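Visitor: The structures considered in this document are given below.
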Structure I
Amino acid sequence: MPQSHYQEILSRIQGLQNQLEQEFDQLLSEKRAEFKYRLKKGKVIFDNSIRGLHKKYRTNIWSYLTQANPLYIITSPIIYGVIVPLVILDAAVFIYQQICFRVYGIPMVSRADYIVIDRHHLDYLNIIEKFNCMYCGYGNGLIEYIREVFARTEQYWCPIKHARRTHKTHTYVERFVDYGDAEQYKKKLSRLRKELQNQQDK
């Protein structure tokens, strides 16, 4: 495929992604109206009538535990045990970014843009379900946050595409130099670093 054709397809994809973001924002606004909630300083607030309805759908703890697959209960310590390395990783990446990104002049990644914990406001969830949702929100958000930190690190230090296509690459990869193109790597490294340093987050 010619490089120009590849760039044309990539531009169309990026345009569609921007359009999709706008459509998603509109859909989210419609869903807030449908399910009668709003955000106030980041906090979810439901209409009182809806909160009462939600509570009717809540499964009490005893029923939740007695109806659960015993293997779920047995394996739960393994699931929850991962919180320890996650918290350590979270702290390590926070320190890394605070020190190294300031030295390199790379814009900081906002942790709050990736780690969203809000499902515990849903009254149709019992305390166990709320904890599980908080745990999953933290774990997945943390991984996305860390991926962005290391994507920016990769553009700064080694913006070279891999020899083979990897699954679901981060968006910075498309800017990288082709694998094996030594001449372009030397030419583009400084420019790619400056692009990153001048990057403005949404």
Structure II
Amino acid sequence: MSRITFAELLALPGVVEEAELRGRLGFMAYHGGGLEEMTDVIARAAAERADASYYGVLHPPKWELHLPSTRVDPGDSELLAGFLDHVDAVITVHGYGRRQLFTSLLLGGRNRELAAHVAGHLRAALPAYDIVDDVDRIPTELRGMHARNPVNLPPLGGVQIELPPRVRGSSPIWWDWEAGLVPHTESLIDGLVTAASSFAPAVD
């Protein structure tokens, strides 16, 4: 299973692919569901509120098979290909966990102008977090710079956001929270919505 293709992954029981085409800015979360928890919820909510497009792949609970982004191939998916053809730029939402980075949101991807734009809105929405848009401060494997990474395939490329568990509501500090999304996740979505709503991509 370590060399599974994206098409084979999508065909596995319990894996759900979804897309909603709206605006020319898009949100993606193709490691969603039970893999990088809450990433699809965050991306979908931000897209709906910002009138942006959305693409996600939901994995069953407790899923462990992680397909690298460079193997998420639009040639294997009509939904993904259609989404990437529709948008001019994209914000991809991922989850990660690293010691010493529990409050760090990492903004990679090749569109550094968009990364700086999103970072500014996230700093206003989440002042207690370290919003990192300096690529040199992001671990190499989390930078999202590879040409085959879907975040870089639209005409203007995009931003890959790596979210630690705390801001996704997956940290032990939220285990007794029972009233929907935790406040930090709500603030994150607010920041993404304002960033997306104020971004006007223009393709030459």
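Visitor: Of the structures labelled I, II, one was used to calculate Cα Rg over 2.2 N^0.38 Å, for residues 59-138 alone, giving 1.50. Name it.
Guide: Traced to structure I.
Visitor: One of I, II was used to calculate distance in nm of label points 7 Å out along Cα→Cβ at positions 43 and 171, giving 3.2; which?
Guide: Structure I accounts for this read-out.
Visitor: Quick check on the output: -8500 is helix-only ellipticity at 222 nm (-39500 (n - 2.57) for each DSSP H run of 4 or more, over all residues; to 500), derived from one of I, II. Which one produced it?
Guide: The correct label is II.
Visitor: Oh, and also: Just checking, which of I, II has the largest value of mean count of other Cβ atoms within 10 Å over residues 99-106?
Guide: Looking at the calculated values, the largest one is II.
Visitor: Right, something else. Using distance in nm of label points 7 Å out along Cα→Cβ at positions 67 and 179 as the calculated read-out, with 5.0 as its value, let me know the right label among I, II.
Guide: Checking each candidate, the match is I.
Visitor: Moving on to the next point. Among the shown structures I, II, from which was the value 10.8 of mean count of other Cβ atoms within 10 Å over residues 75-82 calculated?
Guide: For mean count of other Cβ atoms within 10 Å over residues 75-82, the value 10.8 is produced by structure I.
Visitor: Have a look at I, II and say which one yields 34, 26, 14 for semi-axes √(5λ) of the Cα gyration tensor in Å, for residues 11-90 alone, as calculated.
Guide: I
Visitor: Quick one: mean projected area of the Cα convex hull in nm² came out at 15.9 when computed from one of I, II, so which one is it?
Guide: The read-out was computed on structure I.
Visitor: Here's a follow-up. Can you tell which of I, II yields 17 when relative contact order in percent (Cα under 8 Å, 6 or more apart) is derived from it?
Guide: Of the structures listed, the value fits I.
Coordinate-derived values only; no laboratory data. Here the structure is a predicted model, which is why all the values come from computation and not from measurement. Cβ atoms are built from the backbone, for glycine too; each structure is taken alone.
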